[in-house]
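Bear in mind that the values in this text are calculations on the coordinates, not laboratory data. All values derive from a computational prediction rather than experimental measurement. Cβ atoms are built from the backbone, for glycine too; each structure is taken alone.
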Structure I
Amino acid sequence: MVGKGEASAEHTEVIDLAGRFVLPGLWDRHVHFDQWAQVSARLDLSSADSATAAAQVVARHVARRAEAPVDTPIVGYGFRDALWPDSPRREVLDAASAAIPVVLISGDLHSAWLNTAALRRFGHTDNRTGLLREEAAMQVIGEVGRVGADVLDSWCLAASRVAAARGVVGIVDMERPWSLDAWLRRIAGGNRSLQVVSDVWPERFADAIARRLHTGDEVDGSDGLLTVGPLKVITDGSLNTRTAYCHDPYPSEAGTTEQRGVLLVAVDELSQLMTRARDAGFDCAVRAIGDAANAFALQAFGRTGARGSIEHAQLLDDADVARLAELGLIASVQPEHALDDRDVADRYWAGRTRRAFPFRSLLDAGTTLSFGSDAPVAPLDPWVAIAASVHRTRDEHPSWHREQEITVAEALGASMAPGRGSIALRDGDAADLVILDGDPFTADPRALRTMPVAATMIGGAWTHRVGL
């Protein structure tokens, strides 16, 4: 195999792959990379099955915490409260830590649970429960995620190498508000393990236009590793936070009125944003989870003629499955969410789950599927997504809506850069590929999720290599 600029025979390395599988390099189309890189530095709340249990994780951490300034927040990540028997309340966290600010981030990144000290620290003293949702939560999540560039870059380098070890050659980074310059700095500093497409959010869109950038532009100084992405727009909340915007109301909870979720952008505002993007040479990545939000997003695409994708597309009307294909849009989906959310969906979307995560239906309608993780919401590991889409289960539970399973070949296609069904060659001889120590077409569900990767290559250069 020959790397860039190494065409002469004396520089050619010949490797006996001994029957290993060689595939095009894999992509993760939906990542919040800075937050994914920070997960290892946060308290793990993923196993907490109640508010009390989550608070106990905090209390144990406080008990063994080394001397540190009391104004340095304790940050946890990964709680999912939709099925908890008790509610997250600030008094519960106050009992675990009264003096030290505590910020616990939900697994879907759409809510944050704070104690009184943290509410005071981040300017939300008027909140009585301690549970913030949507924009208020995201403001706090953004603030606790601020660390020095050198520290964050080192975490991102480590996370990039882990991704390469799972066969990933590229990501679409949806970090808010725009990660373009951070990635240019990281690439210049030696982080060359990934190709990165950097989306821009509305609050920085004027900057992108002023720099005369367009979706698909390679960024100068990145050696082709950094590309300008689409405009990212969020239309609704999430299922676990019960803010995904739906046609039907969520089941009423004690002390609440029926709610259909939250629409975060008005129809006219979304159309204006998308028209502006279209005219400036940008695609649009419109995030929609509930069926009403998806219908709303498709209406805006049809009205404006913008190109791009629906991000998540978790619950769709039957007619909108066909509409998505008719508009030529990409369904950017995260298969592992179907397994994370199956019990929550059965409760809150009861009677509608045949339309949830409809991968088979989307493919049969002619839509292009593109897989992502939504890391840190799910692991940045394409094999986890592939297995989830093929088997619709990860344990002893039966397949959840087996009729929506897809084949291994289809799942692999959805995990590659759109339009690339063969080894991608750049500059004539520079390959993007992954070499496997297993057979994905015969692997059982567990083996597919944990597929061993022998090597990964970007542009003819190894980014991961073991045993070759």
Structure II
Amino acid sequence: MEELNELLKIRREKLSKLKEKNLNPYPYSFKRTHLSSEIIVNFETLSQNSRKVVIAGRIVTFRYHGKTSFFHLLDNQGKIQVYIKADEIGEEKFSLLDLFDIGDIVGVTGTVFKTKTGEITVRATDLVMLSKSLRPLPEKWHGLQDKELRYRQRYLDLIATPGVKEIFIKRAKITKALRNFLDERGFVEVETPILQPLYGGAFARPFKTFHNALGTHLYLRIADELYLKRLIVGGIEKVYEFCKDFRNEGMDRNHNPEFSMIELYVAYADYNDIMELTENLIVHAAKEALGSATITYQGNQINLTPPWRRISLYDSIKEKIGKDLSNKSADEIFEIACDLNLNAKLDKNNRGKLIEAIFEEKVQPDLIQPTFIIDYPVEMSPLAKRHRSNPDLTERFEAFIAAGEVGNAFSELNDPIDQRARFEEQMKLRALGDEEAQVLDEDFLKALEHGMPPCGGLGIGIDRLTMILTDSTSIRDVILFPQMKPETDLT
């Protein structure tokens, strides 16, 4: 700590000396002409014509050789070397280098050439401080090793860890591709409330807050579904929303309490239509962000090209454990789960949760290639329409890639009487202690009673899709500022 304090003191002294020389260490703007990558790509033209280039960025290496100096400048596109010679830039300007440090943001004017080692370099004719850094970069600026520090101080991670910035650039491309795909097909992008008087649309515990002016409790939304369906009722027949959702749950490699989704709904469509849309939507995003429909995730080559495999939930479980759960009671499934050593924290009265636990343990880890798991039991899908050929099932699918769920979709339930009955069953589960069971929403039921056309809906987790398309193992690697436990008590 003493060593760090001394470094901070030295940098502040350098700041003072810059000001004593009437040099503003934090000027208002700087006009650059080239990024590092542009210089490298256009080197032949720039060097032959001795064209002036003006660059700006952060110093990430620094070395002196008497009356010459070299440093590398990092900008939005990469790094480029800068060469400074005292008799070319002037003794006074050269002496200012004593006040420069790794981490400073500077502007450089010069011409380009290649060193004896063949490195493309800018020969400086002018140099200006753009932002004096008062704290040093991590000692090994080329990569932070402390993951918690990386997440807490993402700005340092972006500077210091190779490949991090590229992940978030790809994330932006994925989001743009999804939006363009839907816009080109006539979807309308909307915004719905984040603060809601009643939460719904998913199995989750909400975050609760209080609105002083209204004198009422509100919830951060856990899903967009019920509001977007209201818009289908209102006649917006193709609708979607990019949204932040919030669920008061544990954190692990696949879960962050604040996460990003895209939800969409299509009037007069069913889950078969949505399966086709999902395949094409994700392939489009992969091609736009990565240039290919074939990706590699944790050593597995995955082909996203449609059509994807389709298999029912019950059949997928039967394939793995040799037992058909479709006609078994909750007690029977509980016994099977215990035989499979899944008895920890299982609710023997909740048939849907028991089936889900068996599926997640025995089936999901092997769903590497894109797969639609279809036709879920009614008790697992309170917002989905009953299956047209089996009333014990619903027309629902979940999309899995690389053993992770990336999408959830239904033929949406539009029978208000059936929907009310499903909500009432969920409320019974809540009374038995299931805090994630859905709540009965009278306003939504009122909307359904006005008539909602046949409808297909889909939710895709942007964070999880980005994980797969960028070969990232943790959701924290694809969220710029993931939720972290405070380092100190903030109360």
Structure III
Amino acid sequence: MRIINFFITGAITAVLIIILNSTILLPAPLGKWLSPQNGLWQNAESVNHNYSADLSFPQLKGKIDVYFDERLVPHVFAEQENDAFFVQGYLHAKFRLWQMEFQTHAAAGRVSEIVGKKAIDFDRDKRRLGMVYAAENSLKEIAKDSETLTECDSYTAGVNAYIESLNDATLPLEYRLLNYYPEKWTNLKTALFLKYMSLDLAGSENDFEHTNAKSVFSSGDFDKLYPIIMDSLDPIVPKGTMFEKPKLQLKIPVTADSLYFNYKDSNTITEQKPNPNNGSNNWAVSGSKTQSGYPILCNDPHLGLNLPSLWYEMQIVTPTYNAYGATFPGAPAIIIGFNDNCAFGFTNAMRDVRDYYEIKFKDDNRKEYWFDSEWVKTNFRIEKIKVKGEPDYLDTVAYTNIGPVMYDKSYNGGRGTNDRYYAVRWKAHDASNELKMFTLLDKAKNYSDYLQAIKYLHTPGQNCIFASKHGTIAIWDQGEFPAKWKRQGDL
């Protein structure tokens, strides 16, 4: 009998070992979750958790102190400016690592690595839009500016310093649940995050929807249903204000109307697109109209409500500036806030900077396409999508001098009918260095500094609000916007 019991308990033990160390029932082995030494219990924190610590990093050039207030907002005091960015990266990672990494995985079209084949279409969409291509172009621009490059390098080093300190017992909860580990942060990931924000704020368009509608309605009815400017719009600039004649004069083709496709190109559009209402409110009141005699600035961001929040509040103090406000986990600098001399904020410009062009290829090999009365050679980008538990998925994306061919006979994104080729032209593809703007605003002392800073804002276009303690208030609709004739790019 004892032998029988021995084999029964041995069999039960073997089955439990197999089950608890397998992913048959759950994304991660249940045994790892329940481990007293390294499991979920290690993520529990006391309400009165003490974050005090003395840390030493060889990357730091000077002394740096961080104080947490009663809301756990960090106040960073650094003797060297780039040390502050190192610590900012460390703090972002300590409190928001999974958020940072998952957002950049999503932007790069790498979600399939984490959740499996169900995300392949999502990943294909982001890669065909050219998110990594756009981030790479921005990174080239950042590399031209030694100050911004050093800032990014310091921030990246700070993120990686935290990642290197992790072990099985300190791994954030989300990684345990999904059974994977964080990878090293890079400057490309910072650029990807900023492109993720460009997609959220400057990626919305209705070109296919409008094309479908125009195949049904007359031009007159279409203009009434989808006006270029709402009749209820009350612009901040007084009506009747005289402006200089634009330096760039558009040459509108005589056949402009015939360039619009007048056919229905899809039946059901299922693509998940940015919320068209993503934007914000902001305003500034002159000191001549306030009781204190000083200007008041308010910025109310309307970005999506997430848990955790998209924002991370903090203060950065260096020998050259003292800035306080909201930061983006994934990028250095204070994004919206104030310093000792001025305040600054942003709302979305709501401009359409993403258009589609039908491409005519010479044949199905797509090696040449017709452009400006001649056949032009196509470039190709082989996208290798790693899929959890499955073989890699290869997707060949054709690149034209307009942009990547997002929709073709192998992928329509739920928008086209698979019998045409559409290249996407998006301003976020162009090289830019928006980080330079935020760094300059953090240090700005007056209107002139503000004006110099916002010149670096390319995409997404924003309404940049400003107020200084000297009494100046200002707003600029800043960005690089395509010059279009009426309805160009709407269809």
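From I, II, III, which structure was mean count of other Cβ atoms within 10 Å over residues 237-244 = 6.0 calculated on? It was calculated from structure III. So distance in nm of label points 7 Å out along Cα→Cβ at positions 125 and 365, computed for just one structure, reads 3.4; which one of I, II, III is that? Working through the options, I get structure III. Can you tell which of I, II, III yields 25.7 when Kirkwood radius over Cα pairs in Å is derived from it? Computing Kirkwood radius over Cα pairs in Å on every structure in I, II, III gives 25.7 only for III.
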